[in-house]
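Coordinate-derived values only; no laboratory data. Quick caveat: nothing in here was measured; it's all calculated off a predicted structure.
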Structure 1
Amino acid sequence: MKFTIEVDCSPEEARRVMGLPDLSPLHERYLAKMQEAVENGTIGPEIVGQMLKSWAPMGDAGMDFWRKLFSSGGKPGS
């Protein structure tokens, strides 16, 4: 037997249902600081790449996993 449940809600609605905090103001502030740093030349593409690699589990292998996942559209069996 197989059940399929489809939930149609926005990310904000899902966050509220799960009781997660609203970090939108913090996110907007962080993005503004990052944009400012890029415009001032403080951060370049190579630094952003290194930062993303450090956030991914297992370094380059983790980045390859996410790259393949996004390029396949998250379709099973891809």
Structure 2
Amino acid sequence: MTAQIPEDIAKLSYEQAREELLTVVNQLETGGVALEASLALWERGEALAAHCENWLNGVSQRLEQARANHNEASGQ
């Protein structure tokens, strides 16, 4: 995802963003929200999902680097 992540979302930890994303999804699934508000929730949910994905990708890269470093140090 290449969309710009709003600053307020970018400051969230993975856990905070995931929790808010679950809230957004729940609100959208239960309905009762006006169309314009639903669109705003959807857009926020997309940004939250992108932020979570960025966190997970970063963690994955760090794990791969740690494995590579370990393999180099152990001569594998």
I have -19000 for helix-only ellipticity at 222 nm (-39500 (n - 2.57) for each DSSP H run of 4 or more, over all residues; to 500), calculated from one of the structures 1, 2. Which structure is it? 1
One of 1, 2 was used to calculate log10 I(q)/I(0) by the Debye sum over Cα atoms at q = 0.15 Å⁻¹, yielding -0.93; that structure is 1
